[in-house]
Structures are given as structure tokens and as C-alpha cells.
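Asks: In what follows, structures are represented as C-alpha cells.
Each reported figure results from applying straightforward, stated rules to the coordinates on display, with no laboratory input. As the structure is a prediction and not an experimental result, all values here were calculated from the model. Cβ atoms are built from the backbone, for glycine too; each structure is taken alone.
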Structure I
Amino acid sequence: MKLSKVLGPGILFASSAIGVSHLVQSTRAGADYGFLMFWFIFMANLLKYPFFEYGPRYTISTNQSLLVGYKNLSKYILYIYFIVTLITMFIITSAVSFVTIGLAENLFRTGLDLKTFSLIFLLFCSIILAFGKYKTLDGLIKIIGLILVISTIAAFLIAYFGFEFTPNKEKLESIDLFSYGAIAFSLSLMGWMPSTIDVSTWNSEWNLEKIKQTNYKPTLKEVLFEFRLGYIVSAVMAFVFLGLGVYALFNSKEPFSNNAVIFASQLINVYANYLGNWSYFIIAVSAFTTMFSTTIIVIDGLSRVVDRATTMIFSVPKTIEKKLYQILCFIIPLGSLVLIFFFQKNFKDLVDLATKISFLMAPFFAIVNYIIINSNEVPRECRPNLFLKVLSILGIIYLVGFSITYLYYSFI
């Protein structure tokens with residue numbers, strides 16, 4: 001297996017997934033509920049898995065983007081995907097950017113105001129992607145991903161061995177997983193764990209770009225091995241962050257903020273206050289690299305799928321088509337800056353809107369992915385086996401039930 005020529009898209013997926021869902025949600029799950037949320041995280045990773053795998057599986061089997069599969073099934077599916085992406089792309093990018101910028105300032109102490117720092121940071125991301133393109137992103141994320149994994153595991157081991165941990169029995173006994181708060185939190189946790197289903201299209205685009213870059217067409221076996229490796233890393237890191245929350249924060253009497261940046265800062269400060277300033281840097285680097293990798297990959301992934309969908313739907317002049325990806329690498333961060341600058345007071349409402357749209361569209365895209373991968377477009381030998389088909393059906397039932405429950409608790 002020529003792993004060096006295949007390795008990349010799976011790492012990009014893992015790095016995009018290990019973001020707010022891991023750093024904030026998984027850690028908070030451990031802080032508030034101990035290991036009781038373990039099975040929620042496990043089920044989300046297991047039952048969503050097939051729909052993410054179908055992205056690279058379709059691409060390698062047909063030599064086409066998954067978005068082509070959407071259009072071949074029905075042009076209206078592609079239109080729906082395009083509209084949903086346009087509605088949410090600036091909000092999602094601004095949300096992850098905002099958290100990253102807060103953590104960067106916490107780590108580097110630049111003293112710059114929010115607007116200046118945001119402009120510099122997002123411009124830096126745009127330049128890397130627009131001029132370095134996939135090759136630079138691929139190399140950069142491998143380095144950042146390695147730092148992320150090492151620093152996060154180091155932070156967990158420090159918490160495991162450094163904190164005196166005996167579960168607070170009173171707090172443990174008071175936890176009610178069937179309470180409104182626990183159910184609402186578990187829905188939010190599973191909704192973004194490990195990511196939203198539409199990210200399967202990103203992985204499809206990364207595989208096409210990897211083939212173009214290396215001029216090597218991998219086998220289906222090679223691509224699935226690489227993707228599964230990235231997926232497993234993402235899942236394992238979710239449990240690592242869960243453990244981080246348990247050992248470092250479960251017994252803390254300090255109330256935790258709902259603000260992602262403040263919550264991450266609280267986690268970092270717990271290390272510094274309990275173990276000393278030497279531990280501050282390790283957890284701060286883990287938090288920052290987690291969100292930095294997510295931000296830059298979100299910009300890249302969104303730019304690629306919007307580029308692809310735009311050229312498939314509209315008649316784009318060749319001169320613009322050739323530069324559309326680079327243009328989008330600046331437009332998406334620019335739109336995110338506008339939201340950060342002018343809609344801070346309504347920022348939470350905007351993020352809630354994007355979250356609800358992503359939650360409710362998850363079953364739809366899961367069903368679409370399942371239909372496409374079992375269609376005549378895909379060679380029979382490349383279609384999922386019986387185990388994956390059964391897991392897919394269970395996953396669809398899970399996502400439909402999840403969305404109905406989410407709607408119920410959103411409006412009661």
C-alpha cells in the first residue's frame with residue numbers, strides 16, 4: 001500500500017471534526033456528567049460512520065465528486081445542498097473562527113483588539129489556501145494534526161495522573177440523564193459528533209484533489225483504510241477530551257460558561273491553578289491547534305464544495321471558473337468577519353439557526369448518500385456490504401429520531 005500517496009483526506013476529515021464538538025462539547029460532557037456520556041459519543045460515531053465513508057467510496061468507485069451523484073439522482077437535491085450551504089457557510093466559519101481567535105489571544109497575548117486580530121488571522125488562512133492550495137494544506141494539517149494529538153494526549157495524561165480524582169458522589173447521584181437539560185445537551189453533543197453529514201462531500205473533493213496532486217489513483221481498499229484511520233483518530237480524540245473533562249473538571253465547583261471561548265479558558269486556567277503555570281502551555285496549545293485546524297479546513301472544504309456546486313448549476317465564465325476556489329477562499333472569511341464585527345449581539349441566534357438547519361438536514365443527506373452508493377452508478381463490487389447496509393438503516397432511524405426529538409425539545 002502506497003500510504004504516502006493516499007494519506008491526507010482522512011486526516012483532513014479528522015482535523016475538521018476535532019473542533020467545538022470535541023474541545024468544548026466532549027470536555028463539557030465529562031465535566032458535567034462524568035463518563036455517563038460515553039455511550040452517547042460512541043453511538044454518534046458508530047451510527048453516523050457509513051454516511052461519511054460513502055463520500056470517498058463513491059468518488060473512488062466512479063471517479064466523480066459526490067455532488068455529481070447528488071445531481072444525477074435529482075438536480076433538486078444539488079439545489080437543496082447548495083442553498084443549505086450558502087445559508088450556513090458564513091455562520092459556521094465565523095463560529096469556529098471566533099473560538100480560534102479567542103484561544104489564540106489567550107495563548108499568544110498579542111494585545112490586539114478583536115477586529116484587528118480577526119482580520120489578520122482570517123487573512124492568513126485565506127492566503128495559505130488561495131496560494132498554497134491543497135498541497136500546502138495537506139502538509140500543514142499533518143504537522144498541526146500531530147501537534148494536536150500529542151498535546152491533547154499529554155494534557156489528558158497530566159489530568160489523569162496530576163489531579164486527585166475521586167468522583168463527587170453527591171454530584172454523581174444528582175445527575176438525571178432524562179432531565180430536560182441532560183437531554184438537550186446530549187442532542188447537541190451527538191448532533192455535531194463527529195461532524196455534520198454534509199461534510200461527506202468535502203472528503204469526496206479532497207480525494208479528487210489528492211489524486212490530481214499525486215497523479216496516483218488509489219484502490220478502494222487503500223482509500224477506505226486511510227479514511228477509517230482518520231475516523232478512528234477522530235473518535236478516539238472525542239473520548240480523550242471526555243476524559244479530560246472528567247479528570248480535570250468534574251469535581252470543580254466553578255460554574256462553567258456556555259461561551260465556548262470562556263469555557264476553554266476555564267479549562268486552561270484549571271490546569272494552571274491546580275498544577276502550576278508549566279501545564280498551562282500544554283493545554284493551551286492543545287486547545288488552539290484543535291480549533292485552528294478546524295477553521296482552516298472549514299474554509300477549504302466550504303470553498304471546494306461551493307466552487308463545485310456553482311459550476312455545476314450555473315454557466316460560469318472559464319476565466320472565473322479557474323479562479324473561483326481562490327476567490328471563495330477570501331469571500332467566505334470576509335463574510336465571516338462581517339458577522340463577527342456587526343452581529344456579535346445576535347451571534348448566538350445565528351449559530352443556533354445554523355445548528356438547527358444542520359441537525360434537520362442530517363437525515364436527508366444520510367438517505368441521499370445511502371441511495372447513491374447503492375445505485376447503478378457504483379460498480380456492484382464497490383457497494384457497501386451487508387454490515388454497512390444494516391448499520392446505515394440503523395443510522396437513518398437514529399438520525400430521524402434524533403431530529404424529531406431535537407425539534408420537540410426546541411419548541412416545548
Structure II
Amino acid sequence: MAEPAHELDVIVVGGGPVGAAAALGLAGAGFDVGILEKSEPRRQVGRLGFDPRTIALNPATRELLERLGAWGRFETCPYRTVYVWEDTGTRHIEFTAEEMHREDLGAIAEVSAVLVALWEALRETGRVRMFTDTQIDDVEPGPDRVRLAAGGRTFAARLLIAADGGQSFVRRVLGVATSRLATHHTALATVVRTERFHEGAASQRFLAEGPLALLPLPARDDEFFCSVVWSSLPERTRELAAKSDRDFAQALEAASERRLGAVLDVDQRHEFPLEQAVAESFNPYPRVLLVGDAARVLHPLAGQGVNHGFEDVRDIVALAGRLAPGDPGAPGVWARFDAERRLRAALMVRAMDAFRRVYAVDEPVFRWLRNTGVAMLDRNRLVKTGLVRRALGL
């Protein structure tokens with residue numbers, strides 16, 4: 001590989017929410033940071049005025065984004081209640097902010113709005129070099145530097161952070177294996193206008209073929225909206241995507257038991273595959289870290305994927321801040337990070353797979369056990385509080 005044209009302390013590959021946050025945090029810790037991405041993000045909205053790609057941000061993520069100067073630059077819709085029920089059950093479980101003595105349990109945000117805000121903050125720091133229109137060609141870890149070739153340019157850094165998504169090129173080119181759990185699901189995402197206001201509640205119904213989530217969005221001009229993420233078998237997803245808007249609205253009303261009344265309008269629908277995976281190492285070389293979806297991919301049924309990525313960033317920034325201005329890729333620095341984050345990811349993947357499997361069994365005995373378990377959990381304030389605190393990142 002040619003002599004590097006750009007020498008940096010840290011290179012972040014991938015400018016999505018997790019990669020951009022990592023670059024911001026490390027620059028704030030005093031490191032010379034570069035971020036590589038194919039193109040600068042742009043605001044995206046559908047016909048109903050929202051980006052159909054939404055993410056649930058928990059309080060720990062909000063705290064991180066506040067520290068990074070990105071929170072408040074994009075619109076959010078706080079939710080105070082999470083309501084979960086199933087299609088063949090007689091019980092439900094409800095988690096409330098009041099039980100946790102909090103104003104809310106989190107907030108729903110549009111992906112492109114979060115991205116644009118983070119990149120605005122990156123530009124304002126003046127300490128992050130942004131390289132766009134850049135496709136990584138090769139990665140070469142070394143004892144004192146990681147070298148990259150990208151679009152005719154060469155880079156060298158003391159630490160490489162791969163935040164380039166579930167199909168991470170960096171992970172593949174370095175030969176990092178992943179353990180995968182098939183979900184047998186694909187998902188459909190869209191935005192709908194509804195008859196009734198969501199009242200700040202995020203709702204999820206477990207159907208036989210997969211979970212349906214209704215996530216609150218801000219009201220506009222006395223009209224009410226929510227984001228829909230409907231996980232199902234591939235053939236069912238294709239069927240839902242092919243329906244007319246009216247037929248899809250009727251299907252959604254039936255699947256959600258008209259929880260928000262009639263579905264009055266439907267934006268464009270988007271299909272995407274679902275998988276669960278965990279990399280065998282989050283620190284495969286002393287000077288390489290995998291974060292976000294490059295490290296693990298979670299089923300969206302708990303809405304925790306991006307929050308786990310932001311947890312990666314929080315831990316990296318905390319440790320790097322103690323190292324500054326030392327070597328961020330020194331041997332052994334990231335061993336504990338690797339072990340702890342990989343264990344948490346593996347546990348979460350297994351938990352999501354267990355939830356999916358338990359709710360997929362449509363037999364009388366299993367239905368009775370689910371309903372009994374849900375009723376007991378809903379009455380057990382201590383256990384409920386523990387579950388919520390973990391989900392909130394507290």
C-alpha cells in the first residue's frame with residue numbers, strides 16, 4: 001500500500017448515526033479524527049412529511065447526544081407508555097414513565113433528521129475531517145498504524161473504528177466471522193395518518209407471523225401520525241407491500257385492532273430483510289474496533305439496535321478520554337470493551353430470538369403460559385422496573 005496521504009489518530013469508517021457520534025465524541029476527547037462515508041446525508045421525507053425510517057432513542061442515548069451537541073437539532077416524539085399485547089392472548093403488559101418516575105421512556109426520531117443533525121455538529125467542531133464520495137478498497141492492520149486505501153487515497157490511523165453497518169466491508173475484508181440466528185422474517189416500514197392520537201404511547205402487538213409496532217410521531221395541523229414497522233414472513237411482507245393503500249390500511253386496522261382508529265392515509269412502503277448476528281470479536285486487531293451494526297445486528301422487536309450502538313460510543317469515548325493524548329490503539333486497551341460489549345450483544349440476540357420463538361407458537365398450552373406469565377409480570381413492579389431500566393440504558 002502506498003505511503004498514506006492522510007495521517008490521523010482515529011479513522012471512523014461509516015457516517016451513520018453511530019459512526020458520526022463516535023467521530024464527534026473522539027474529537028471532543030482531543031483526538032484528530034477523520035470520517036469516511038460514501039456521501040453526506042440528506043433529509044428524506046415521504047408524502048406524509050416524515051422519513052419512514054425511524055429509531056427509538058432511549059434516555060441514555062439522549063444523554064450522549066446532548067453531550068455531543070446533537071440533541072435539540074432534530075424533532076422527536078417522546079413516548080410515555082409502551083403497550084404490548086398479542087393476537088391470541090387475553091392479557092397485555094404496559095410500561096409507563098410514571099412507574100419509573102420519569103417524564104418519558106424515550107423518543108422516536110427520523111433517521112435522516114438525526115443524521116443531518118450529527119453531521120451539522122461534525123462540521124461545527126472544526127476538528128473532524130470528513131471524506132465523502134469514498135469507497136474503501138483495502139484495510140491493512142499494522143503494529144503501530146492501520147492503513148486504508150479508498151478511492152485512490154491512502155490513510156493511516158492509530159485506531160480504526162468500523163461503523164459501516166450490518167454488511168460491513170471492514171469486517172469482511174479482515175475476515176472477522178459472525179454467528180447468525182435466522183429470523184425468517186422481513187419487515188415493512190411506512191408512515192400512516194390515523195383517526196386517533198397515539199397519546200404518547202408506543203404499541204406492539206405480537207401476531208402469529210411476527211410483531212407489529214406502532215411508533216408515535218408528532219401531530220401536525222391537527223392530524224395524527226405514527227410510524228409502522230411490521231415484521232412478518234417474507235411472503236406475507238411481499239403481500240402487504242403489494243396491496244393498494246386502502247387494502248393495506250384495512251389490513252393494518254385489523255392487525256392492530258384499530259388501536260388508533262381508522263387508518264386514513266398510507267405513505268410509501270419499504271421492505272427490508274431482518275437478521276440477527278454477532279461478530280466473533282469487537283476488537284479483532286489491537287487497532288480495530290467494530291461498533292453498531294458492524295458488531296451486532298438485533299431484531300427490531302425491542303427497538304434497541306441503535307441504542308446498543310450508541311452504548312458502544314459512550315464506552316469508547318469514556319475510555320478514550322482517559323487515554324488522551326495517548327495512543328488510542330495501544331495493545332490491550334480495548335480487551336475489556338470487547339468482552340463486555342460482545343457478551344451484552346450475545347445475550348440480547350438470544351433474548352430477541354426467544355421472544356420471537358415464544359410468540360410464534362400458536363398452541364393452547366403455550367397461549368395459556370404466555371398469558372399467565374404476562375399477567376404475573378405486569379403485577380410484579382420490581383421485575384418490570386428492572387426490565388425498563390435496562391431498556392432505558394440506566
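Asks: Ranked on relative contact order in percent (Cα under 8 Å, 6 or more apart), which label among I, II comes first with the largest value?
Replies: Structure I gives the largest value of relative contact order in percent (Cα under 8 Å, 6 or more apart) among I, II.
Asks: Could you figure out which one of I, II the value 2.9 for distance in nm of label points 7 Å out along Cα→Cβ at positions 179 and 275 was computed from?
Replies: For distance in nm of label points 7 Å out along Cα→Cβ at positions 179 and 275, the value 2.9 is produced by structure I.
Asks: Let me ask something else. Taking distance in nm of label points 7 Å out along Cα→Cβ at positions 19 and 35 as the criterion, which structure among I, II has the greatest value?
Replies: With respect to distance in nm of label points 7 Å out along Cα→Cβ at positions 19 and 35, the highest-scoring structure among I, II is I.
Asks: Now a separate question. Which of the displayed structures (I, II) returns the greatest value of Kirkwood radius over Cα pairs in Å, for residues 11-202 alone on calculation?
Replies: Greatest value across I, II: structure I.
Asks: Cα extents along the principal axes in Å computed as 64, 43, 42: which structure among I, II?
Replies: This figure was derived from II.
Asks: If helix-only ellipticity at 222 nm (-39500 (n - 2.57) for each DSSP H run of 4 or more, over all residues; to 500) is calculated from each of I, II, which structure is the one that comes out at -27500?
Replies: It traces back to I.
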